[in-house]
Each structure stands twice: as C-alpha cells, then as structure tokens.
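Engineer: Take a look at the structures below.
What follows is calculated from the coordinates using simple rules that are stated; it is not laboratory data. None of these values were measured; they are calculated from a predicted model. Cβ atoms are built from the backbone, for glycine too; each structure is taken alone.
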Structure 1
C-alpha cells in the first residue's frame with residue numbers, strides 16, 4: 001500500500017511513528033509538506049503536484065494538519081478525495097471539528113454531554129450570557145485558539161464581563177462555558193480509532209493552572225475510564241465523522257462532558273503513558289478500511 005502523510009515536518013514524533021509503523025508492515029509511506037502541494041482543479045482529471053511532480057498512485061492519505069493551516073490543508077485533503085484516494089480523516093470532518101462553535105452545536109444536537117455553552121455577538125448581552133451558563137466562574141474561549149491558547153478562566157462576574165467585552169472589542173469570536181470545578185484541573189484524553197477507544201490517559205494541570213494541556217506543563221498518567229466515558233468518546237468522534245480522534249472529556253457531577261474533539265491528536269504523550277503502538281493501530285485500520293472513493297461523511301457539512 002502507498003500512503004501519503006500530510007505533515008509540515010518529517011521529524012515530528014507523530015509523523016515519524018506513522019512512517020515507522022507503515023514501513024514495519026511492508027507499506028510505502030511518503031511525508032508530504034501540505035503547504036508545498038498545489039492543485040489542478042478540474043472535473044475530468046484532478047491532480048496534486050508537489051515540488052514539481054504529479055502525486056499519483058496513492059491508496060490512502062493521513063492528514064496531520066495543524067490548526068493554523070486548516071483552510072489550505074482541508075483543500076489538499078479534498079483534492080485527494082476527488083482523486084479517489086481514501087482519507088483517514090476526511091476534509092469535511094476535519095473542518096467540522098476545527099470549528100469550535102459548529103462542533104459544540106453538532107454534539108449538543110446528538111445529545112452528547114457538554115459544558116453549558118453560550119455564544120453572543122453584542123456586548124449589550126454579556127450579563128445575560130454569563131447568567132445563562134450558570135454565572136462566574138466561567139471559561140472564555142477564542143474559537144480560533146488551540147493547545148490551551150486563548151482560553152481564560154474568569155473567576156468573578158466583573159472579570160468575566162471585562163474579558164468578554166475586551167475580546168468582542170477586538171472582533172474576536174468567543175465561546176463562554178461553565179467552569180467544571182469538580183474536575184480539579186484534570187481531563188481525560190481518549191484516543192478513538194474507528195468505533196473503539198484504544199487508549200486513554202488523564203492529564204493534570206500544573207499547580208495554579210486550570211488548563212491541562214501537556215504543552216502547558218500538564219502531567220499525564222494512566223486512567224481507567226468508565227463505560228459511559230468510553231461511549232461518549234466514540235459517539236463524539238462519530239458525530240464529527242472522524243475515524244481517528246482525540247476526545248477530551250471532563251468528569252463532572254452530571255457525567256462525562258466533552259471539551260474538544262481533535263482531528264490530529266498527538267501520539268507522543270499517549271503512546272508513552274500507555275505503552276501502546278497507536279501508530280500501528282492507525283495503519284492497520286487504514287489497511288482494513290481503505291478503498292477507492294470510500295467516504296464516511298459523503299460530503300455533508
């Protein structure tokens with residue numbers, strides 16, 4: 001099998017592990033810099049060119065697309081799909097999961113547990129918006145933020161009003177969410193492949209911090225998840241249309257709530273903590289599932 005891995009750098013842990021896992025199983029793996037791809041958009045014979053060559057003969061593509069290049073990256077994935085190449089995570093599903101507001105609305109529509117979330121445009125509605133999500137403390141999130149950047153905990157009503165008004169003044173789109181205090185600065189990252197959680201770890205924020213991201217100094221440990229948490233993670237990935245996803249869950253008084261569904265979950269932390277060959281599981285999933293022109297989302301928005 002000939003597999004394309006869309007990634008900005010060959011040296012990144014997740015990219016390197018996927019290449020190793022593919023080669024160990026006798027497959028070809030080519031790392032392609034997403035931003036160096038350029039496309040011939042025609043109906044009869046769409047093409048992707050890379051560094052002067054026409055990319056042909058690929059059976060599958062693994063998108064490892066950073067949030068900062070979502071627009072261009074999903075266009076490249078969509079072009080591969082137009083060429084009949086199987087995509088591990090499809091362009092529609094990636095775009096859906098990257099839009100925080102859209103993803104929260106889709107998850108809510110399907111009855112997935114979520115923190116109470118509010119969204120508004122006018123500064124005149126800020127007080128009622130805060131009241132709507134249960135009052136301070138509240139978490140305020142930039143819709144474009146990643147890895148904990150652009151996420152603020154406002155502990156008082158006045159602080160919440162000030163932060164929301166400041167963001168709105170900058171024309172930034174934000175979500176206001178209830179603060180799940182009982183989680184104690186911890187969340188659970190569930191790694192979903194297909195319809196199974198294949199690994200899970202608990203991430204704990206460092207002292208004085210409420211964001212548990214490993215990039216922000218959080219620590220990770222093994223965790224045993226409940227059947228309800230397992231079901232929530234699998235359902236959340238399915239709602240997004242993702243075959244592989246990192247689903248971040250908080251333990252609340254009213255059951256598991258989903259914080260985010262990540263379409264390009266990092267493998268280093270969870271492989272290290274769980275000692276599981278997740279890259280290998282991803283390649284094996286592709287081998288089982290990859291067929292020309294096979295799609296899960298069928299182009300739905």
Structure 2
C-alpha cells in the first residue's frame with residue numbers, strides 16, 4: 001500500500017509530505033501541472049513522482065479522473081492541500097476508492113495496520129480520534145514550498161482530461177495569499193472603520209513581515225479584502241508562529257481557523273470580547289492609537 005500526496009498548481013506541500021512520510025509507506029506525489037512543478041515535488045523527498053501534464057487551456061480539475069486512476073491502482077492514504085483544485089481532485093479520488101474525507105487533521109499516525117487520525121470537530125472546539133483500516137483522504141494545510149534535493153524518478157502518467165476548458169483569466173492584484181504557510185499573520189476585523197484605513201494595517205504587516213488576513217465579514221460582506229484572505233472554519237486555516245488579531249471579536253467561526261497559531265496577540269477596545277480569553281496577550285484600547293504606535297516601535 002502507498003501513501004499519495006496530490007500536488008496541483010503549487011509546490012507548497014512540505015507539511016503534506018512530512019505527514020505522508022510518517023506513515024511508513026512509500027510516498028507517491030501525483031502532480032498535475034507543468035514539468036517544473038513535478039521537478040519541485042521531486043525535491044520534497046518522496047519515493048516516486050507521477051506527473052500528469054496539464055494543457056495550458058485545461059483547468060486542473062479536468063484531470064481528476066486521471067489522478068483517481070493512479071491512486072486506485074494501489075489505494076492507501078491520500079493527502080492534499082486546501083486550494084480549490086486540490087479539493088476537487090481529492091474529492092474525486094475519495095469517491096473512486098470509497099475513502100472517507102477528513103478535514104482539520106492535527107496528527108496522523110500508523111498503528112497496528114491502521115491509520116489513526118486526530119482531528120478537530122465542531123470548529124476546533126473538540127478533538128476526535130478515528131482509526132481507519134482502508135483508504136482515507138485527508139485535507140490538510142500544505143505548508144511551505146519544497147526545498148532540498150530528491151532522487152525519485154519522475155514518471156509521466158496517461159491523461160484523458162475532462163471537457164473543462166479555461167476560457168479566460170482575470171488576475172487579481174490583491175489575491176494570491178498563501179496564509180497557510182505564513183510565519184506571521186495580521187488579521188483585521190470589523191473594528192476597522194473604513195477600507196481606506198487598510199493602509200495602516202498593511203504598514204504594520206510590512207513591519208512584522210507578515211501576511212494580511214481578515215474575518216469573514218471583511219471579505220464577504222464589506223469586500224475590503226479578497227476571499228482568500230479570510231480566516232475561519234469555512235475559510236483559511238492558519239498555523240503561524242504569531243497571529244496578531246486587530247478589531248476581531250473572537251467568535252467561533254473565526255477562531256476555528258486560527259486556533260492552532262503558536263502565539264495569539266489581540267488588539268481590542270472591548271475588555272469583555274470573546275477574543276480576550278483566547279489570546280496569549282491582549283492590548284486593550286483604540287486600534288487607531290495602538291496600531292501606529294506598534295508599527296513605529298517595530299520600525
């Protein structure tokens with residue numbers, strides 16, 4: 001039995017490969033994209049790379065059946081990141097090999113012929129431990145880009161993509177954040193009064209060398225930031241060394257996406273806000289006073 005890591009569009013898979021290696025089975029990277037992506041996956045320390053070359057006018061999701069055929073030949077644990085194409089590929093693979101899909105895995109281990117998965121439930125409020133004897137699909141954070149060297153053979157796989165064609169691309173200058181691999185994140189909530197004030201937050205993030213994130217209402221309601229920037233149960237799940245929350249109340253929907261941060265620091269004017277009990281450090285006061293002061297101190 002093999003363990004599979006699905007790679008589609010991004011080489012940020014170090015955490016996926018590390019999890020796969022811990023299961024003690026040969027690790028196969030199934031790569032959908034250009035040859036350069038397959039070569040990058042090869043440097044992650046996997047045992048085999050199966051490369052499915054994607055045509056420039058085809059969506060990565062069009063190769064889901066091809067990916068499923070690779071895994072179905074010797075099904076085992078399948079791991080993918082959270083990006084949209086990876087989610088689609090994992091879903092088709094899971095359906096093909098009759099594997100349950102587990103999200104929010106905290107720890108994955110091999111014990112007595114079983115795969116034991118510890119994962120968060122109810123938005124991270126509780127933890128479940130489940131053992132599987134057959135194939136299982138895991139949706140996890142990809143981690144940082146791969147580095148180092150690898151000697152695995154890159155094998156070209158057969159492709160017969162579905163009729164899913166890319167008819168046009170509209171670049172978004174504000175999108176493209178990979179919050180899952182960020183070491184430091186600054187998150188902004190409804191405490192910010194105006195989109196014009198985002199410059200102040202971006203200055204602080206620059207001083208911290210951090211990515212900018214937000215709560216769901218800032219992205220989906222106010223549309224001040226792209227949707228790939230919001231953190232929460234239904235958004236990005238982050239595990240930075242430092243998460244600085246500014247004007248975020250700390251409701252369950254948001255905290256479910258950042259609960260595993262190593263250090264949480266909050267700026268909030270409300271001493272009774274839920275975020276106070278969930279922070280390692282809290283700065284109580286007006287963010288319009290504290291943020292510029294903190295930026296100046298860091299700069």
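Engineer: Out of 1, 2, which one gives 1.2 for distance in nm of label points 7 Å out along Cα→Cβ at positions 228 and 252 as computed from the coordinates?
Structural biologist: Numbers: 1: 1.2; 2: 3.0.
Only one of 1, 2 returns 1.2 for distance in nm of label points 7 Å out along Cα→Cβ at positions 228 and 252, namely 1.
Engineer: Thinking of 1, 2, which structure, once helix-only ellipticity at 222 nm (-39500 (n - 2.57) for each DSSP H run of 4 or more, over all residues; to 500) is computed, gives back -6500?
Structural biologist: Of the structures listed, the value fits 2.
Engineer: Related question: By the measure relative contact order in percent (Cα under 8 Å, 6 or more apart), tell me the structure among 1, 2 with the highest figure.
Structural biologist: Result for relative contact order in percent (Cα under 8 Å, 6 or more apart) over 1, 2: largest is 1.
Engineer: Among the shown structures 1, 2, from which was the value 0.20 of FRET efficiency 1/(1 + (r/R0)^6) of positions 116 and 188 (r between Cβ atoms, R0 = 30 Å, to 0.05) calculated?
Structural biologist: 2
Engineer: Can you spot which of 1, 2 the value 58, 41, 33 was calculated from, given it is Cα extents along the principal axes in Å?
Structural biologist: The read-out was computed on structure 1.
Engineer: Further question: For distance in nm of label points 7 Å out along Cα→Cβ at positions 20 and 276, which structure out of 1, 2 has the highest calculated value?
Structural biologist: 2
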